[in-house]
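Here, each number is a calculation from the coordinates, and none is a lab measurement. All of these numbers come straight from a predicted model, not from anything done at the bench. Cβ atoms are built from the backbone, for glycine too; each structure is taken alone.
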Structure 1
Amino acid sequence: MPVKLGTNDLSRYVIILTGATDGIGKEMARILAGFNPKRLILPARNKEKGNNLLEYIKSSNGNTNNVEIWEMDLADLQSVKNFTNKFINEVGELHILINNAGIWNNKEIIKTKDNLESQFQVNHLAPFLLTLLLLDTIKKSASVELPGKIAFTSSKSQGYGKIDFDNLNLEKGAYFGPFQGYANIKLMNVIIAQELGRILQNENITTYSLHPGVILTNIFNSKGVFMEFVVKIATKIIGISAEQGAINTLYPVLSPENKETGKYYHEGIEKEPNEIANDQEVVKKLWDISEKMLKDREMI
């Protein structure tokens, strides 16, 4: 039975939601705006899409007074750093961070200006950077009465993921095939959420990784026509609406019952993730290497 959201008063909460211009992110933005947040900040790399999102929210909820579109491009690490510097200086408080943005390079390798494979950067390293840079702000903002939340939109595909430290950036060999690389990175989301939960367990902050369900969205970043056709057919048979996917993602984050940190949720219900997420040696190594990649680029 699908999970349902109750009425939530977010009037004391400052929220950042990435990936809000399309798919489930667009529906999450609409739903969150309807709960009257103190501030809802929606990073976007495309200004026109950002403006269209505001119009969509306005036409749905009638109120965008507390909704703001800020410029940020996850395919540019400096853009992420610029966003966080501005946010810390101009806002200075944050209660909920939802790392929802994601792409799937289903055919070729696409490099970012940081010389990283774009799927690895947009889905893992940039959200990791965004979270690290905002961590102190969330810690200062969180309290027993107003707990902090950090969420990563993952995928059921994490269950098939592997962590290959010789090819984290998905460049070597035959690129695993179109599905395996995506699965590997979605597993990274689970691992980072879980490790953050361990690190922050005494900070009034709960972390989550979330599979929203099978939804047809604009996640494709390249045009593998046959692969897209297969996925679209499969999605029509077993998929759910973007709205239900948004509810599935928000339900664990907004529910007062889900206070145990670092957990993985499948369509709103807690499930056990890939067993690799329990290998502390792999977890620590992934964290350390990710940090080093950011330090080498002078991002942290």
Structure 2
Amino acid sequence: MLNRKNKLLLLKLLSLFSVVRGYNILIIVIAQYLASIYILSPNLPLRKVVFDFNLFLIVLSSSMVIAAGYIINNFYDAEKDLINKPHKTMLDRLVSQRFKLSTYFILNFLSVLVASYVSFKAVLFFSSYIFGIWVYSHKLKRIPFIGNFISATLAVAPFFVVFVYYRNFEHVIFVHALFLFLVILARELIKDLENIAGDIAQNYKTIPILYGENTSKTIIGILFLLTLIPSVLLILKFDVGYMYIYFIACVILLLLCLVLLLRSDSKKHYILLHNILKFIIIAGVFSILLINVNLVLNRIL
């Protein structure tokens, strides 16, 4: 049986894991490796990619910067989240703000230090990434649409550094990136609809607050329609193996989201839309395996 001290320590570890959203970071790590193997360097042997020490350092630096980003975001949004996410916020508050800030600086320092073993360009990238996340959390996130746009851009950045590392600039990669960017941007705008109460309390100037929910829903609807373009291109124009099945499913889900969006009028509807888009993103990570099923089977067998 755990004593009181050990239980408190366990709760604090869970709290820190919640703050840095460890589950999201794990998905990003898996996505970076799968993208490296099946999209960015399909002609390289599996062993050479998986055991590429520089790639490991890039993924590690990305993970630490993202974790630090969640911490600073949590720091600035503490009061807003208490309204929008009361249960999660109570867990997050088991770790003091001072400890969070100390962890934030340590993670950022370590990420740059790790990147320095790869190259000076990596140091510049991760230093810029850290600065971009801080500026977004401190200032830009309060600016309607620009904050959402920057947030989506920062979410895609970890994949940008990997495909720059492999120097693979084929058109199909940019279409994949555009699809991911549009889905994330739509999700960011839906989160604004979810969090209206907290945003009003903290004087955030989001699109639904400034221009109304209908304007926000119109923009999201346009983004859903725009996302259909890279989806159809990846189905018809590019060779993505059996991953075309995933993009066909995405077209159906995006059209369903459009219908649900038109009928939505409460927070529970927006949470449903948010979760559908989250499912599309997570399913997309594991669907990368469908690009070359034979490669998967051969490597398993």
Structure 3
Amino acid sequence: MTMGKLTINRNLFILHLTVIVWGFTGILGNLISIAAVHLVWYRVLIAFVSLAIYFWCKRQSFAVGRKELIQFFLTGGLVGLHWILFFESIKVSTVSVTLVCLSSVTLFTAFIEPLFYKRRTSKMEVLVGLLIIVGIYLIFKFEGQYVKGIVLGLLAALAAALFGTINSKLIKRNEATVISFYEMLGAWLWISLFMLITGGFHHGLKATGKDVGYLLLLGIVCTSGAYVAAVSVMKEISAFRVALASNLEPIYGILLAWLFFGQSEKMSAGFYAGAIIILGSVFVYPMMKYQVAKRKAQLRIKPNA
């Protein structure tokens, strides 16, 4: 096996390991006993501090202009909101329900991206969106006891689609680790302001010994560490492969939830039917998109008859 293939295989292994770590985030959210707002406050605090240590160890500058700083801080507010909604959804429903609902980020992105980039929504994106809506309808119908969790999960997906689309523009002019550092810091400042107004610093912030361990794992390994690892492999692996692997996150997360929580994660047949439609649509979408782009490229280079 050539050195190039070994490098790609190693990076693919790191990528899938990173996606599994992201899937483990939901498990930690369920294991940590403190409220979602306080959980995310700790998470982003640990994340931006560990990223600052990373910059210091690498002797890497993370200085940015005032305009970029404002953009990062505002986007960080969306990141913080996304995580609060995500963890609150887990606490009022189950890990499986939340992860499947979060997969609808593809649906929201399909309609938000054209607004940002001033382009038409493609028929393929509309079709995938309709299939996801059918899946969501089935989950609502058969898991009525988790309506609040489903709504929060969908709102978390909407927030993720918004900051993901914004970041797709920011990444063209800035390093991913720099963006992550300032967005984590921005999220922490926004949540701190919210807690200051609502009195959140006076109650609910105290964590148990187990919570501290889980929070460190969440902030260092599942957030900053996984993010840096994901960025590093993108230098060698195509965006298509990264997208396919990332879409496995809810599947890994649901399997881990079954392993950790057993019967409490067991759902109705209707839920699994809806989940298969959503996850299938999300997984097939990048493959369809890749094939369409490939055909267009072939048509462009095809010589005239």
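Distance in nm of label points 7 Å out along Cα→Cβ at positions 74 and 258 was computed and gave 1.8; which structure, 1, 2, 3, did it come from? Intermediate values should be presented prior to the final figure.
Working: 1: 1.8; 2: 3.8; 3: 4.4.
Only one of 1, 2, 3 returns 1.8 for distance in nm of label points 7 Å out along Cα→Cβ at positions 74 and 258, namely 1.
Once distance in nm of label points 7 Å out along Cα→Cβ at positions 194 and 290 is computed for every structure in 1, 2, 3, the highest value turns out to be that of 3.
Given that mean count of other Cβ atoms within 10 Å over residues 186-193, derived from a single structure, equals 23.5, which label among 1, 2, 3 identifies that structure?
On the way: 1: 27.1; 2: 23.5; 3: 20.4.
Computed on structure 2.
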